[in-house]
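S.K.: Dropping the structures in below, format is structure tokens.
Quick note: the coordinates plus some simple rules give every number you see, no bench work behind them. None of the values given here were measured: they were computed from a predicted structure. Cβ atoms are built from the backbone, for glycine too; each structure is taken alone.
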Structure I
Amino acid sequence: MEHKRLLAQSENYKISHEYETVFLTHNNSNTPDIVIGDFYADPEAAIIDAAERFVIMVGYGLIVYYLAMPFEAYLYDLPTSQWRELFREKGNELWIEKISQQSKDVFHFTVDSHSNEGGTYELVFPDLTSRKLS
């Protein structure tokens with residue numbers, strides 16, 4: 001029995017999770033769901049870029065999954081251009097609670113206010129630079 005919870009939806013995609021695993025569903029397609037992320041504890045949120053270039057999933061760090069062929073399934077410790085992981089490595093981890101798109105290439109995310117790193121951060125594409133705003 002599935003217990004998937006919807007995290008985000010766009011015209012062509014749905015992002016859901018079942019426990020710690022995140023899935024991509026192609027709307028209007030019979031292709032099977034693809035695993036696009038896995039988190040320590042459940043993911044907190046996800047956003048699909050307005051232009052459907054990528055998905056950003058947040059929780060224990062964040063994962064950027066690029067919405068382009070070949071739609072590789074996510075695996076830990078696999079170097080690939082299909083996804084990038086940020087703030088998940090020991091000593092640099094952040095517990096991220098939510099994310100929003102501010103403009104075409106700028107996203108804001110909120111880190112747990114009970115942590116030393118709590119506050120609002122900015123993430124800029126395509127180079128994935130980030131900085132703390134408050």
Structure II
Amino acid sequence: MRYSEWLDCIPDRVQEHHLLAVFEAGHLPGLDQIIADILEEGDPLTTTGAPRGWFLVCDNGWDIVTERQLKQFTGMISHRLVALLVRWQRQNVHRLSNDSFAMTFSENINKAIGGHHSQRKIQEHIRRAICRTVR
């Protein structure tokens with residue numbers, strides 16, 4: 001399967017328990033867990049033959065991941081986390097009258113969207129996480 005086709009499978013691999021992991025650990029550590037969980041043997045990614053700290057993708061042959069491809073991957077995960085977050089918000093909005101939960105609610109939203117991190121930092125973190133996971 002080509003990388004561009006494989007990207008379409010990513011949203012289905014990110015599940016509610018991944019959102020809960022982001023709530024528990026924070027955005028970047030949660031992304032580490034997501035990457036470790038969703039990457040599978042046979043995915044069109046490898047670090048073999050890639051410069052240190054980078055990985056190759058197979059689209060039209062094996063090439064170093066481009067910034068655009070990395071943004072696409074990051075976007076797929078982010079969009080899925082936001083969709084899961086919206087569902088979680090709807091399920092829990094009735095609990096906002098509890099001051100303690102209201103604070104947790106706000107913190108969880110910030111964790112899920114990576115509010116303390118730039119997109120560049122998130123992309124770099126994901127690139128490194130993929131390199132650690134894929135061999």
Structure III
Amino acid sequence: MNRHKQTSEPRAKACIRILSELPEIGFITKLMETAPSRYTIAGEKRSLRSVAAGKHSHSTWILESILSEKSPLEKHILYLLPFLEKADSKLKCSRDKICGVDIFCFYASASGQGSIELSSEILRRIALVDADLMFDLYLS
């Protein structure tokens with residue numbers, strides 16, 4: 001009889017999202033000095049298949065962590081923070097064009113259990129770049 005439980009390792013991802021009401025993201029790419037992983041443009045359709053999905057209200061520039069989903073969430077954030085820190089003064093000077101900056105975090109655990117630990121140092125660094133921190137949790 002096999003007494004080993006099949007467990008699913010927690011999964012984590014994170015990305016930087018920078019929002020603007022302007023219908024373009026080129027200026028954000030210049031500020032960040034890197035291309036986005038993906039983006040949406042204000043006014044464009046949310047879905048090519050469904051008219052009911054409406055249009056994007058904001059342009060969203062997204063830079064995703066390149067780390068594995070098996071990496072702890074803290075590592076994803078530590079990967080992304082230098083991009084915001086490098087562009088911090090340029091982003092703050094462009095707040096008239098930018099309506100939001102956040103680090104969007106995804107965490108899933110099939111076991112229904114798991115924890116996320118962020119050190120005070122990481123939280124301080126996030127606060128210094130005026131980024132919000134958002135969590136999307138999936139616990140089964």
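S.K.: Out of I, II, III, choose the structure whose coordinates give relative contact order in percent (Cα under 8 Å, 6 or more apart) equal to 36 when calculated. Don't jump to the answer; show the numbers that get you there.
M.R.: On the way: I: 14; II: 36; III: 32.
It traces back to II.
S.K.: Quick check for you: by mean projected area of the Cα convex hull in nm², which of I, II, III is greatest?
M.R.: Values: I: 8.5; II: 8.0; III: 11.0.
Checked I, II, III; max of mean projected area of the Cα convex hull in nm² sits with III.
S.K.: Quick one: distance in nm of label points 7 Å out along Cα→Cβ at positions 61 and 101 came out at 1.0 when computed from one of I, II, III, so which one is it?
M.R.: III
S.K.: Supply the structure label, taken from I, II, III, corresponding to mean count of other Cβ atoms within 10 Å over residues 45-52 with the calculated value 17.5. Provide the component values of the computation, followed by the final result.
M.R.: On the way: I: 17.5; II: 13.1; III: 10.0.
It must be structure I, since only it matches.
S.K.: Out of I, II, III, which structure matches 0 when helix-only ellipticity at 222 nm (-39500 (n - 2.57) for each DSSP H run of 4 or more, over all residues; to 500) is calculated? It would help to have the intermediate numbers written out before the result.
M.R.: On the way: I: 0; II: -20000; III: -8500.
Only structure I yields this read-out.
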